[in-house]
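In the part that follows, the structures are each spelled out as structure tokens.
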Structure I
Amino acid sequence: MSVVQLLNEQLQAKWSFEAPMKVQEELIPLMLEGKDVVAQSPTGSGKTLAYTLPILNKVDGSKKQTQALIVAPSQELAMQIVNVIRDWTEGTNITVQQLIGGANSARQIEKLKKKPTIVVGTPGRLNELARAGKLKLKEVETIVLDECDQLLSREYRVVVKSFIDASAFGRQIVVVSATVTEEIELVAERLMFEPARIVIRPEDMPAGGKVVHSFVKVDERDKTDLLRRLSYQDGLQALAFVNNIDQVIMKENKLKFRDAKVVTLHSEMKKEERQKTLQAFRKGEAKILIATDIAARGLDIDGLTHVIHVDVPRTVEQYLHRSGRTGRAGADGEVIAFLSYHDEKDYKKLTRDLPKKPVQKIWHDGALIEGNSKTVSAPTPKKAPAKGKTFAKKR
């Protein structure tokens, strides 16, 4: 029997997929049984529906009380979760409210007075409203921590624990992420009651597209200019990661001065600015979206051809999280790392367990091609294009 048949008739009628994903097959029954769960499953494996459907099956929209809380580390992920819930609750009396930073808090408080069935939010805004007594958690029976490796890190741990402590006695707690470290396991165990564990491996996933891992050796000072050049490449839609907000803002200022086809995303932007950025990127008006890990958490962008590690990640988990954004839904993709001299040793450690050795590339004649300075004749240095002109590839 399919796990879909465990759901109510309304949810079964809206199910339009050929078959459930592996994480859905394992998580849905456990949640319906009321068990606490720690679920590890790769990026793009269907985690959102895996925990959303049991919640929708359980809550009662006729009751004017908040019955479920979903916590996400970024505004974008929270908004995506809300959109999924709205799609599945259309035509029902189940309501959902997003509580995120960067949005008007007075308006959010007004909507909370109507007692939404489900609340989805980021830790900072949820904490602010809970401490002010505007968000009532005492009747919340289910709490989901999406991207729990972030939410149970030391930065958010105390706040997240306060949400759990304030919720209903015997509440169900579900934590999900693409990576679950031993530390997160220990923290989760202290907050949960005999949690069941789910581990979905990449080989359990349906066959995806082919993903090539490559690297370019480039001086630190030249990384921004290489991004500019790539932003003019036909057919490229890339998510470029840097390690801190200062670097995002610095690159944004330099690249926009040069009219590069890039947009940026970081935690200090307002909600409207973030939505405008994502809309421009999804429409193809910009070729590269530059972001930090927190800002890009959970972003689901169709047709993403490349992930670019402008700054080399600090951990293997971080490398996998970032890289998992491309090569989804059967499409091919490429993961490119910009390596300055001091990055090379760390990069080798991060990629030593990949199925295939990363390919070295070099910028030559207006494009990235396989090879290095010894196998490919060095290109003649080019002047930057005048402002307003595109960087065209030679023919």
Structure II
Amino acid sequence: MSRQSIGIIMNGVTGRMGYRQHLVRSLLAIREQGGVELPDGTVLWPEPLLVGRDPQRVRAIAERHGLDRWTTSLPEALAEPDTQVYFDAQLTHVREKAILAAIDSGKHVYTEKPTADSLDGALRLARAARDAGIVHGVVQDKLFLPGLLKLRRLIEGDFFGRILSVRIDFGYWVFEGDWQPAQRPSWNYRAEDGGGIVLDMFPHWRYVLEHLIAPVESIYSHAVTHIPSRWDEQGRQYDATADDSAFAILELAGGVTAQISSSWAVRVNREELVQVQVDGVRGSAVAGLRNCRVQDRSMTPRPIWNPDIPSPHRFLDQWAEVPDNIDFDNGFKAEWEMFLRHAYQGEQFPYDLVDGAKGVQLAQIALESGRTGQRLAVPALEV
């Protein structure tokens, strides 16, 4: 067994997602488990090089975790010959320029989504990566959630028969920031900084629907800013210029209808922050972050509408849990391991920058649908 180091430039590691999910719960967790083992016995050992704008914060993170490589200069990091992968978790509006620089430096690229703040920008990245012949991937963490892995198992096992519809319900109340601190960064609510729930979440819904159910063919959507004024991390009031809630009806290939509700201004009355319900002729399932419950056709109750008497049904008790069957890892970590294997072996990653561009495309068309009040086609993407 031989150990092969793989240098990873981590840009944006001082942010919440970059630090918690990608550094601590993914790369450092991979190091704690002894690396990523390949079929031939080779063990990949990630060596992070941290990049951030604030030297004190980057240095503090490096020292906290016993890492000795950090910088505030992206060109300096890209010039390091022993770094093979560039990872980006920066703000959306600065991502495209940095990824293009990484591609020009010959690095493999793995990035958070959305990959750019416009479809033109996302396509530029996909084309540049294709022309450079690098391995490129986009974080699609929802596909690696235990609940959605169980849902995939049901789909692949033909549990549903013909799928009829999908319903995605996502969101929670994000405090305005005055009397209680907000749980999300203030830039999320400024359109000029790449904020907005459509640009943030619709790329997720695109890959979930396309990789689990069917490609999206059209969308009718409505986006709104429910909370017009918020307070930032310094306690300063600011105008929220980006949408914080969006609602959409989508047509998928094969006649499947999907409805999506996404909001940072809704109070949760469900078991998890996100639920995906799939209804088919032979059965239905409701998947969350970790759990998945099913109701088979033979076990479907027979309710009758009668508002004059209390319902005799306890509907939530009539669903069965899908068993774990396997031990599920952190979704971000699982995809990191997958990407590192592909990057080291020079193999095309299935969730690449083309897939990332599709997510930006859906967000852009959804916003246009909201502005025009029209149902719009989602054409096949030509790269």
Computing relative contact order in percent (Cα under 8 Å, 6 or more apart) gives 17 for which of I, II?
I
Structure responsible for 72, 54, 42, with Cα extents along the principal axes in Å calculated and labels I, II on offer:
II
For the read-out P(r) over Cα pairs in 5 Å bins from 0, in percent, for residues 199-310 alone, a value of 2, 11, 22, 24, 19, 11, 7, 4, 1, 0 was computed from one structure; give its label from I, II.
I
From which structure (I, II) was distance in nm of label points 7 Å out along Cα→Cβ at positions 39 and 343 calculated, if the value obtained is 2.2?
II
Calculated from one of I, II, distance in nm of label points 7 Å out along Cα→Cβ at positions 31 and 375 reads 4.7, and the structure in question is I
Identify the structure, out of I, II, from whose coordinates mean count of other Cβ atoms within 10 Å over residues 175-182 was calculated to give 20.2.
I
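Each value in this text was obtained by applying a stated rule to the coordinates, not by laboratory testing. Quick caveat, the model's predicted, so the values are computed rather than measured. Cβ atoms are built from the backbone, for glycine too; each structure is taken alone.
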